[in-house]
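Read the figures in this text as sums done on the coordinates, not as results from a lab. Note that this is a predicted model, so its numbers are computed, not measured. Cβ atoms are built from the backbone, for glycine too; each structure is taken alone.
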Structure I
Amino acid sequence: MRPASDDPATREALAAHQGGGLRWLVGGAVAFALGVLLGVAAVAVAGSTGRRFPGVGLVVVVLVLGGTAAAVAGAGALVRTHRWTRALARTPWQNGRLRVAGPAVIAFEPAGYDELDPGDQPVRLRLLSTAVWRTRAVQAMNGAEVHAAPVGAREWVMTAEGLGTLYGARVTGRRR
């Protein structure tokens, strides 16, 4: 079977995920730098002229903390993209059906799954993303045919034809 990364759509989705991570990382670094520069400038002006700027301290704190959080999120996305790329280079996609059980709780039923067989259990997953739009996009795929692949001991990645993005999820229950 050919690895999932041989699929051009998968490569594009991985590149898009990496691009998003880079945007968050760079945007966070820029916000952090602007916060530090604004803080230094405000202290220098206040020290030389005695003039104070109300609200600048709050803006500095928001830029520094927000920039740090965005940079950490971007770095995490880049690490995740790297792990997913390596795993999908050696793992084929499994076709199956997606079932939504809650806001971020889903089940992947691999092809050949028999819901009447008590020994056959779906892969129970919880989405990694907390973004509302991504959660709603997955909820809209309830009952749809999807491609999924394990990318770690307890992590899966899924996509669907024409979707153009990847969704990560963690295993929540034991697969029997």
Structure II
Amino acid sequence: MNFLKNNIKTPKDLLKYLSENMHYGFTYRNKVFSDNEEDFNDNMNKYYKLRLKENFVKNKYGVCWDFCEFERLFFEEMKIPHECYFYISFFSRSEGGPTHTFLLYEHNGKCYWFEYAWQKFRGIWEYKNKHEALVDILKKFSDNFNRKFENIEIYKIKKAKSRLNTYEFVNHCLSGEKIELN
């Protein structure tokens, strides 16, 4: 997608474009799967494939993984310094939990969290630095669930280059740089 041709020049423009054109969920064979469905995670494990570039725009549906990769394209095209991150949580040693991907970018010496997929926190959040942003987002992530996590890990992730399924995408993220927030 050429963002400039679509008059998307700033992070605020991108947020507006996503709000007007994109939806949370995924599709498989023209069926929409929404996170409001009880079996959403099971269906993701069976049918989900990461949507990239024009395929994502044409499809109009995505989960945080898709949105983060799309947002990355915008920040690359606009030459805005940015990084993408992946949180993976564990309820216990044997039971995984939710994940989340998101993008941080730098502007005028500050760090910003660009968030579209997580509707509760949709927007652009300003922080003094990356550490402050990661700690705050981790707190929001942890506080969002009714169960306590045994562990949450954070990884800085590289660009996904193909349509990965859920297991492949998580493995891709786990091969990124693990971040310690001490």
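When relative contact order in percent (Cα under 8 Å, 6 or more apart) is computed across structures I, II, the figure 20 traces back to II. Taking FRET efficiency 1/(1 + (r/R0)^6) of positions 128 and 144 (r between Cβ atoms, R0 = 25 Å, to 0.05) as the measure, the highest value among I, II is held by I.
Figure out for me which of the structures I, II the number -10500 belongs to, where helix-only ellipticity at 222 nm (-39500 (n - 2.57) for each DSSP H run of 4 or more, over all residues; to 500) was derived from the coordinates.
II
Here percent of Cα pairs over 27 Å apart was derived from just one of the structures I, II, and that gives 41; the source is I.
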